[in-house]
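Structures given as structure tokens follow.
Read-outs: derived from the displayed coordinates by stated rules, not from any lab. Predicted, not measured: the structure shown is a model, and the values here were computed from it. Cβ atoms are built from the backbone, for glycine too; each structure is taken alone.
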Structure P
Amino acid sequence: MYRTHLLFVIDQNTIDAGAYAVKYEFEKEIKSANLLEEVKISETGSVNLIGKGVIILVFPDSVLYTNVSVNDVKEIVNEHLLKGRPVKRLVLSESFDIPNITITPTRETLKKQNRIVLERAGVINPESIEEYIATMGYEALGKVVTNMKPAEVVDEVKKSGLRGRGGAGFPTGLKWSFTAPLSGEKYVVCNADEGEPGTFKDRLILEGDPHKLIEGMAICGYAVGAIKGYVYIRGEYTLSIQRLAKAIRDAKEYGFLGNNIFGSNFSFDIEIRKGAGAYVCGEETALIESMEGKRGHPRAKPPFPGQVGFRNKPTVVNNVETLANVPNILLNGADWYKSFGTKNAPGTKVYTILGKVNHPGLIEVPMGITLRQIINEYAGGMAPGSVFKAAQIGGSAGALISEKMLDTPLDYDSLGEYAAVLGSGAILILDQKAEIPDFLRSVMKFFAHESCGKCSPCRIGTKILLDRSIDLYKRKLSEKDWEDSIKIAKTMEKASFCALGQSLILPISSANKYFREELKDYFA
């Protein structure tokens, strides 16, 4: 029986900070101090913090160490593990709370907590299928394939009100219902191709709890009658790919993937497909084109992938966060899920919050929460010396909002009234030092680089808008040319083939609406 448990947070951020070197040093020092039978070392996924270096959780002491280096290890072992005195200079401020962190969560506490998608991230070892099973993992899949008909599963997801978390917010159950009645070979595709700056929620979900995605995809496969699933993931997501690949192998070994799952007639398998880093491949038809070995260009719609998708077969495409909600909905019921969030946007939303806040990172909060609450209650407030000026919500394609909108509920309908979107879930906080023209220049540079070039409005329009944003920042753009830029963005919104070109109107029009006075100072 171990008296102390060291839980190392292993995600791409902590790996870059030297987590494995620190872990190796702990193993040496613990052995040297004859503590091998008293101290257990294991790994977990993200605890929703970034920019905090190497992070270690110590239980049952409930101590959270950040910015730990190899040189700190001996002190922690001697002072904390041997004498019971935490090294205070490395302990994260007690004012910041990580909810629901516990070593052995019971079934009841898991059902009560607000975190749904991230309920196990930072709690279990993501590479251990045994720990996933011990925390109710694969129970939803077992319930579905042994006690429910496919149509009942679709109806339950419909009833839950779950909407796609990839940006469009389309009702998930409704999307499934288009594919379920069709006959023949069908597929489920998970879109794990995050391409926008500041967007990494799906990566941390996969790094922290890959089995949850597998379970969600298998349930979707059962509901719509699919024979196979594919996860289309950015090739740069090395750790996510490694953990997901291991999880798939383990799920097959335990019988949660493969033939006759839970002794039923349902068979389902999953394969990983790596993307090459094209932002446009986040669009579902461009993603499918890439999976088929073609250039990642969007297809004309209709027909939609639900009828004609991968290999011209009916295909359901959902993103990581959407599918990760599914097991909880089927296990606990649609009414339980609707107890979170708002009437028209039930459940929770995972956000990546970056910029001038004290604790940037990953958060999961109920739909309908305000930006003011996110900043003050979850991100530790504005960084020292920073005063809120603006926030971009929804990634690079999202709108800027001003201080006047800090108390606007973050849900599809409320943001829609301000021509804003939830998008990818990225929130960038800007302070008083940020220059709006510089911000626009950065956004336009990204889109000009990522345009696939298939349609003229986007191919030409993004280049024009980039050039004009550069001129604006250099104070060489006239007010008339700025007005023309808005007209160009509006034309792109109507004429571009896909959402890439259609979206640039959001950052441009919102900057013009809320920060027109600042822009005037830059006009030639």
Structure Q
Amino acid sequence: MFVFYDTETTGIAMDYTQILQIGLLFTDADLNVLSSKKIDCRNSPWSLPAPGALLTTGFTPDDVKNSKNSNFELMKELDDWLRMKHWPLVFLGYNSINYDEPVLEQNFYQNLMPHNLTTSGNDENEQKNGRADVMRMVQLVSIYMPAALKLDIMNYYGSPSVSLKNVAQQNGVDLSDDDAHDALNDIKATVGVAKLIKKAAPQIWDQAIALATAEGVEEFLEDNELFTTAKMGRNKEIKSNVLTGLTAQKDSDTREALFDVRIDPTPYLNMTVAQLKDVLLGASGAPQNPFLVIEKDKEPALMPMDLSDPVLTDEDDEKVFKARAKKLKADKAFLTKVAKATALAHEEKLAEISSPGAPERQMDKDMPAAVKAKLDDWAKEFRDAADWKERAQMVSGFRTKFKNELAKDPSLDRFVKIAGRLVYEHAPEEISAAQQDGMKKFIAARLLNPDLNAPYMTIAKARKELQTIEWQRKKKDDTKWTEVTDTDIRRLKLYYTAIEKEYEKYSPYDKKPNKPANSNTPPNTDKKTSNGFNRNSPKP
């Protein structure tokens, strides 16, 4: 069974973006639609919709303010609907692996729901859900079976455009300009494109679905000593690798290191863990990087050798490649070093983008199994509570209930911060005036942050984006915003100004333009205000 879905959101910053609309189609194995679902919601007060997102989707400020559902209610209804289906399911979208999937995970997490729904199983069936991406299938078709789809429209870089609208319209799938960017219309078109691939390029379809789960990827790696991956660059230039599987990343269930056997492995075998880490990170002066680290639960684009002729060259010698693969797999010491090096490289990359104080950036932070089980029980109790008064009481009692766990890991506070936000949004009357004031200070610190490099949307960034849109509208050769009117722009300017006025008295920033009160980032309001009620407020 398949669930095709598409989201319309407040922006592109995936850790901070909220879903405003989701459309879903539930199909059988032959892609016949069995049922559908579309849910809209308003944005939370701390999540500012980007002007480009609103103009693209056609949502107005009134739409996002006045929807009857909150984001919490949307996600709860979605979770209930999906859990009524017969699992395992394969979730598919268009560019979903890179965008919709991480956004969906964050929106579940930020509403205290299990965020791994699209890769988890249930008690009735040991098989796990999987996820695949129809856009990724189109890209594979363009490389490995280029005659299967009509892809004559080129993008800016001189390669076939794989936008949903262009692929659909060229291949007889209904999706007009007016229909695009409505979640349910987009997903109907995605199902149409999927049917075309299933019929015209069944090998690509079967391979993608086989790799939709981590278990499927592991089975593929066990069965295929050699395989390829490829992507199309500028002017239809195909860049490919001939790969062999090496080892799982240390302390990871999903990340796997592969090696490009077009490159002689000999110089790498005696490297230290630190040297291998530098190779993986592409450090200055490090040798060429022959490694590819894949996420097994994100449908890696791997193709068996019997389907790889379009990306192989006359210089490729499969006999040499097999010998190299055998040599690599036999060197257990090397594999151990690679497992450690990939973990170190991954940690270093995460450290560069992490924001330790932000709950949004801590979704995948590890915790002991017993602590996770206790938190899961608390989160379920929160979701199932009779009303928001009961939820507010749970927030007030969190730090007492988890006193010992918080002493060992203060970052667990992120869960009560999320819960506190939800209570404030839905029932501010259930918390004290001081706590309400603290939440408004948190929202002001986020929305009025003058730093244009803030990771989330702000008033300053929204105005900057609107300036860019207005400039692009005036360019004669730019058609991106041709449907946008002066009234649309004016409405958005008034919308952002009204929000700014609403929160400016709570702002922690210097009133001088673009000069924050404390460096280039918001003050750490997490400790004293908004996210889990004031730490200085009375506790039961």
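If helix-only ellipticity at 222 nm (-39500 (n - 2.57) for each DSSP H run of 4 or more, over all residues; to 500) is calculated from each of P, Q, which structure is the one that comes out at -13500? The partial results should precede the final answer.
Details: P: -11000; Q: -13500.
Clearly, the read-out refers to Q.
Out of P, Q, which has the highest value for Cα Rg over 2.2 N^0.38 Å, for residues 342-469 alone?
Values: P: 1.12; Q: 1.26.
Looking at the calculated values, the largest one is Q.
Can you tell which of P, Q yields 40, 30, 24 when semi-axes √(5λ) of the Cα gyration tensor in Å is derived from it? Kindly include the intermediate steps, with their values, before the conclusion.
Details: P: 37, 32, 20; Q: 40, 30, 24.
Going through each structure in turn, the value belongs to Q.
Please compute distance in nm of label points 7 Å out along Cα→Cβ at positions 390 and 422 for structures P, Q and give me the label with the greatest value.
By distance in nm of label points 7 Å out along Cα→Cβ at positions 390 and 422, the leading structure of P, Q is P.
Taking distance in nm of label points 7 Å out along Cα→Cβ at positions 78 and 446 from the coordinates of each of P, Q, which one would give 4.7?
Numbers: P: 4.7; Q: 1.7.
Checking each candidate, the match is P.
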